[in-house]
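Asker: Following this line, the structures themselves.
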Structure P
Amino acid sequence: MLLQIITDKDCHGILLDIGMPVMHRNNRFNCRIIALDGKILLIRPKLWLANDGNYREMRHFIPWERPTHVEEYYLPRMIANVQGSHKVPIGDAVISTPDTCIGAETCEELFTPDSPHNAMGLNGVEIFTNSSGSHHSLRKLDTRISLIQEATRKNGGVYLYSNQQGCDGDRLYYDGCAMIIINGQIIAQGTQFSLNDVEVITAIVDIEEVRAYRFAPSRGLQSIRAPTYQRIETPFSLSGDEDFDLHISPSKVITARIHAPEEEIALGPACWLWDYLRRSKAAGFLIPLSGGIDSCSTAALVFSMCRIVMAALKEGNAEVKADVQRIAGAYEAEGWVPATAQELCNRILHTVYMGMASQSSKETRSRAERLAKDIGAYHTDMNIDTVFHAEKELLTQATGFTPNFKVHGGTVSENLALQNIQARTRMVTAYYFAQMLPTVRKRPGGGGLLVLGSGNVDECLRGYLTKYDCSSADINPIGSISKTDLKRFIRWGQKEFDLPILEEFLDATPTAELEPITSDYVQSDEADMGMTYAELSIFGRLRKEAKLGPYGMFQRLLHEWKDQYSPAEVAVKVKRFHHFYAINRHKMTTMTPAYHAEGYSPDDNRFDLRPFLYPPFFESWSFKKIDELVQKLEAKGST
């Protein structure tokens, strides 16, 4: 592939920066190949590897741990024949042209404290390239832009940043947003969320602006002590032949385009869903639609996906058009495309309301039906009482014991078991319908449907879900998004998507509807959990992002909640969270692969590695320290 790229005449006259793995001395390195007119100028290995969070780069590569060191690399025969030589430099070097100096860094190196661009800039490098594989997280783009701006604000320079765009077959979505920045100011920015495979941005810069920016004597004194880089020289010039061209002017400074979090939710997971759907060759999606805000959010994301696809069709994206016709138009006339997002949604999205006669309310059933109608989904409404009672009766037939719900005098164990039967019945039913609905609708062209889960990050962290219920699915677009952010997304979508029905989901009390409704009892999620969703988000961030255990979390919240709760009340909440976090931790080992969107996601596939069996927290040292501190504070009168 490298040979095809560098020998392609269309790529000549361009200084190329190409990423690829390279074997050198029996070791694998993640490298940039700097090439020009069919010849390799430099192989630049990555110095610092991403090896935390979602990344395990050291499974595949080792870092080039010798800054400014350069060796000789012996080329494969096919490349050597084109190169005209058998060796090229490999190492931490820079490219020198008659008019400027160029250096490359890669992805993670930008995020490290001592980034290579610091030393390279002091050594006279004026243009930096960075080819990145940085995934999307909510509110992350602002941090990314700040890092790139700071890379050139202190030391000056032109920074060319490119980022992978699209899904890579896992939990991450790479959100693009290529940028060109000069002296800390943005002069070009690409799209952050797009269905296009290729996007090109360009800018015209005056390199003299960089030289003027670096005039400060203090910088000059530091540059004298900076490490010296080997310069690979080439006669190729990046500037034009003329000293001055009236028709060419430097690109203007622009303001960064940063989406609000609710827009990011509408765009990122939606693009991820489309990529997964088209690559899996499935016929569409199925959502168990409960009438609550979580499954509502998942349905709204599929509708957002359909809107994005329709926009791509209007822009003339041929690949998207071919995918739409294959997935949604198997029996239509050649050239068919949907006229609206609702029409596309009707072909792709299937929703199922699986109610119970005594547990499900008219309100949730009605909300689910009207939402499905407004977005165009193919909706099925049914009760699962017969399956539930058949399963319940098995225990009675085998043992003679009949379990009852709590409201009917049953124990906590009986109540939980009966709730779990319903929840797991819904999962089995969802997969059954996902397999059969394309056949029922006479649309078998793409196979079965992908079942979408709707468990949010807070419920996963707390374990407020049934193992192998409707949280078990093929993929989950909201699995690392908080309930708070989902509400913001739905409120935003109500106006943006022109869906007034969404207001009703915002006003509804979150409920699992797994227990019978009586005149004086309606099941409530927050009452069941003993904490609010807002509190769960705080616990999640303190646990993962702030790296706090029970005692550290308690100390932090004493300050943050001092106007709301007494120390004893804070202690109860912290203990309750860690108790349920520990006893439900095992559920995360079976959770559906979810779109990664939050820094406190409890996804243990790679991001949040932990034991799945904890010792009892009530016996722990940290809980004892909490009790001691509460006693001290109460003795001082801090109640």
Structure Q
Amino acid sequence: MKKIRLVLLALLAMGLEVNAQENSVLFQVGDVIVTAGEFTAVYEKNKGVGEAIDPKTPEEYLDLYITFKLKIAEAYFQHRDTSSQFLSEFGGYRAQLAKPYLSDQGAEQELLNEAFERMQEEVRASHIMIALDGGALPADTLKVYNQLMDLRATILKGKLTFENAARTQSADTWSAKQGGDLGFFTAFSMVYPFESASYDIKQGEISMPVRTQYGYHLIKTTDRRPASGTVRVRHIFFAANNGAESSQVQRAERSAQEIYTRLQNGESFMDLLEYSEDRRTKDKMGELPEFGINKMMPTFEEAAFALQSPGDYSAPIQTSIGWHVIQLIEKKPIGSFDSMAKELRKKVKRDSRNAIGAKRFVKQLKQDYNFKIDENGYAYALRLVNIKAFENQTWYIPERYKNRTVAAFADQKVTVSDVLSFWAQNQQVEVGGKGEEFLRLQFNTLCNDKVMAYEDSQLESKYADFRNLVREYREGILLFDLTQEEVWDKAAKDSTGIALEYERIKENYRWDDRITYNYWVCKEAKDARRIAKWLSNHRRDKVDELLESQEALSIAYASGIAQQKDESVFQEIWSMDKGVYGPKELSTGGYVVLLVEISHPSAPKALNEIKGLVIASYQDQLEKIWVASLRKKFDVRVNEEVKAQVFEDLE
């Protein structure tokens, strides 16, 4: 036991030593402090990228990082971190970065796995619903619950069928006509509590009452089948909606039947598409968007999924809009988890099931922070509420009770003033009746918000990765705006400075000797000889006539201004003197004739030809001047002892 205790103490001491070194100040620029841990993290993060492009030693990188922090110190000196523009931009980035840290990632993965598993199967269910408002009183809720429990018992005893009960008692009038039948569905087709109950009970069973935002439901799962996946189909359509005259319906049916007969006689579906009356799909070869179950009219969907192989077509089917003959293009099974994960994650975040992870996360935070409610304090706040106070948003609170604690966690508290202000801002119902239940729900929301806000405020201290990432975003925004003002915009707008910089560096950007040229590469030597002769006799018109003739197919022509290294042809024929050269047989085949019109001796490139490079160079000069001024403005203090230890660890 003594040995174990000594080992634990040694490990603890090592941990404290490492943590102390990470928090040791490596250097300070003005009021900006950089710890050994920050520098090490940034160096290690960028080392892999830098090694491939421009490798830096720790000493060189330290100098770069000090220069970077000089600019950040200037940004803070100018109070750029307090501007409304910065706070808005940075706040948006930080909120996005915080999201993964403010949710239960384990719960999200469980929901993704559950949804994917459910998508492998489709269930068919019927239901009986009694509508109930979301803010109903407990007494009303219990009444509806008991009503459905009695109805369930009656059905289970065989005194009433589920279907007849749905027809006579369900508030869902659409499904009631079908005996409560909702057809087949899969994950994300129904609200989450309804979906879960439908998948969780066995086929033929009746659920206990299930609460959704619509009310209470009894659910009976009547069938299960493997997932249908999705289909791509095309159709030939003849319009005749439910309100059409019988003659139009008969015409549409006859037309669809004629198409079906012609298909059976061997005619092509594609050839018969011209008869379709669906103008939206006619230009798309009759193709409809890819769909899964519950996306089309039931009879159309059933016929489409019944087709087995690409090219198969259906007998004529009638829907509420007319008659169709359908051809299968492709059947797609449910994809792999990896291929669907991104879309599943989006659906989970949009769906009510996402609240499960949020509730679990807040519940855990409350435990971690020892969250407690002072029911006496809450009762006092509740006594202050009345209709007049809600209408006027005014309450009389004795001064000594304003900060009375209603709930507490960590080193935080929720006061009477907090609660009353939140109630006033979020009032939806009058006090009395179901008002107290509403107020309690609002109080719970306030407490959850407070706990989440506190956790958000602690992220930088709890998670080093988050702290480093947020710092990078904050300083990146500050640096971009400051550099744009101090360097980039100045350089771009200073035409005099650009002209002077061009004069300073133009000799670094010279053209080699160049020529204004024309050349012709001929397949046949005789054509090359003719061209050379005409050019020598100043008969360019004859050359142009040749190029316009059929013989031009065997002649390649090019012109422009170039250096010798710019064209492969110029490696074999070149002159800086005006004149006609060739024909010369090329090593790659063919015969070349060169016409040199103007020679351009080596010279610096014009400003308009290298303006981007000149501006970049001018920016570098401005930045050097700026950094030099910052080094004079701010003290830079490096802790040599910490630096030596950091460099040793990085080796």
Structure R
Amino acid sequence: MKLIDILKYRRIIFSIFFAVLFFNMMLLTTEIYPRGNGNGYSFWNFNYARGYIGFESNYYYLNTTLGTGFNEVQKSSQFNGSFSLDTKSSIVHPNFLELELNALFRPGTRNDNFIVAPDQSAVTTAERVGFRTNLFKQRPLNASFYFNYDHSFVRRDFATNIENFRKNVGAFVYFRSYFANFNFNYNYDDWLQDELDLNRFYASKIHNFRTDITQSFGKNYDNKLTFNYGDFYRKYSYNDLIIANKVFDANLNTKFLVEMFVPVRYYSLISYNKQVGYDNRNKFNVNQSLFSQLPYNLKFNAGYNYNYLKVDLFTSDINKVNLGLNHQLYSSLNTFVNIELTNYKQHLYNEKTNEFKVGFDYTKNIPIGNLKLSYSYSQFRRSTESNTNVNVVYSEPHKLADGEIELLNNPNVFEKTIVVTDEKNVIVFQEGFDYEIIDYGEFFEIRRIPGGQIPNNGLVLVNYSFLMDNSYKFTSPNHHFSVGLNLFNNFIQFSYSGIEVNYNNLENVRYLVLKWVSQRILSLIFNYAGFKTGMEFNSYKTNIVPYESVRYFGQYDYLLEETALFSLIANYKTLFLTAQNQRQIFKDVVGRIMLFLGRQSKLLLEGSYRFQRGLGIDLDLLKFKTEYQLNFRAVQISVGVELFDRTYIQERKQYMNGYISLQRNF
């Protein structure tokens, strides 16, 4: 964002600033600002200035070898100075105009190639500047203006080096009155992300206006009304894709407590969203919930949800009703029954579902420990009518974790229609860089690629089209049970759980692949004096990607009289895909030793090894780090070495970093 982009809105910002100033000056009295603690009236009040000055020197070495025989050696040396400053001051009085400034500069010299450590995610800031003003922060009408600039380098997983440039400027005004509270906010965000290894970039510019109005009548009634307008511009270099949208949101949140014959809590959310531009979208949602404490230890809950969605030619209406009743017997037995009815209509088909669920949770203290039992039975029915064999799914959520299999919810998906975005539908991920699609016949697995934009355990949304039956019906009975036993103050922890999912009363089912499941999980853990070890067995029998997994783990932590800290963690897991006759093996060992050499110095030794074998996941990763740190008064000295050796599929990277840093705090 250039300076002209900021100055373009200076009239709006200055008008807000002086309007708030004039309003409060009209209300000023001699009793507004209390004196004392050095915060009395004066033209300039200086609160504090703190930060540090330092330098850091690094030598990097990176040797990359590909399966084709290609070899590249990169060497880089750098010397960086660093200056950090954080200040706070005020004009006339802290409650009149408060000024905050923070800055970080790391000037330096760099020789040859830019190399970033290819290990876990981390951020290195090159420059950062932040400025904020608070006007009349203790008054009913107050305002704030801020500006931030950040230039940083990111290493993500062990594959990608990223350079970030981000700037944002904004202001907000807050007005507190007897009737309601008002909050007006404006923010402009300019973000450029350049992925150096992959030679691609992502650019984003956002103008956002937000208004919040909150109203309360006593402690039992609250209202919050929110209006939000955003102008979004995004560009992706890998396909020259430009996405520009204007978005308007309105939300009304209401909650209140009514004391009638029994206490009743009511929650309401009504929201509207309209998006115009690259992809046009209209959404309307109504969510109503009611909770009540009844006599005889009974709890009742009810809910209603209406959701309307229109995306281009696609439209859908969802009406959902749920009812629940719980009973608590003493503190040990909780029984419940739930009913959920759903009517789903869209331009391609109509669907009705209903689910009945009943179960219990039982907890009991026994002479040598604790016993937990649970069981639930549910009956799920679905009836669908359609005039076409093709259906569309929008924003289907999936959590992508390494070592876990994540399938799309529906079979017979048209692979070319799959689009994957982040959880806010802002970033469109790229296949082959951020994720990959694995074909299992009727179903597709989505798997993140380490080093891409999707983090481990990250949530993504998936859009796609799939082939389905015109009209069909089925019933699905489900059983869930678990047994847990803790003995001798958690010295022994045992658990056993299972899931049974079946189908019956099938009508006109041809393309639909119904996923029956029979799963058993057995876990045994031992804990004693900082030592923890155990195993877990998982048998997942199904007609779609069945597997068996066994995991063994151990952990030991020990503190030696505040002079040394020892930690060791080890994991071994095998995953056998029975239908594909494929075995995946995962091994992890992490060790850490911290030696406290007196009050002012310490020595760190840590290392790890990760081993993976399987189709498309072969990995050998060895890491080691040692660092000596000395603190003398306000001076901190660090000397260390990092070593890294990774072979991922057919690529090997050998990395070394030696460094020394000196920092003086003030």
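Readers should treat all values here as calculations from the given coordinates under stated rules, not as data from a laboratory. These figures come from a predicted structure and were not determined experimentally. Cβ atoms are built from the backbone, for glycine too; each structure is taken alone.
Asker: For which of P, Q, R does P(r) over Cα pairs in 10 Å bins from 0, in percent, calculated from the coordinates, equal 3, 14, 21, 21, 18, 13, 7, 3, 0, 0? Mind dumping the intermediate values first?
Answerer: Numbers: P: 3, 14, 21, 21, 18, 13, 7, 3, 0, 0; Q: 2, 9, 11, 12, 13, 14, 16, 12, 6, 4, 1, 0; R: 2, 10, 16, 20, 22, 19, 8, 1, 0.
Matching structure: P.
Asker: Given that helix-only ellipticity at 222 nm (-39500 (n - 2.57) for each DSSP H run of 4 or more, over all residues; to 500), derived from a single structure, equals -1000, which label among P, Q, R identifies that structure?
Answerer: On the way: P: -12500; Q: -16500; R: -1000.
Value -1000 for helix-only ellipticity at 222 nm (-39500 (n - 2.57) for each DSSP H run of 4 or more, over all residues; to 500) corresponds to R out of P, Q, R.
Asker: As an exercise: distance in nm of label points 7 Å out along Cα→Cβ at positions 278 and 598, calculated from one structure in P, Q, R, equals 6.4. Which structure is it?
Answerer: On the way: P: 3.0; Q: 6.4; R: 5.9.
Source structure for this number: Q.
Asker: Next question, about the same structure. Distance in nm of label points 7 Å out along Cα→Cβ at positions 254 and 630 computed as 6.9: which structure among P, Q, R? If you can, show how the numbers build up before the last one.
Answerer: Numbers: P: 5.6; Q: 8.6; R: 6.9.
Structure of origin is R.
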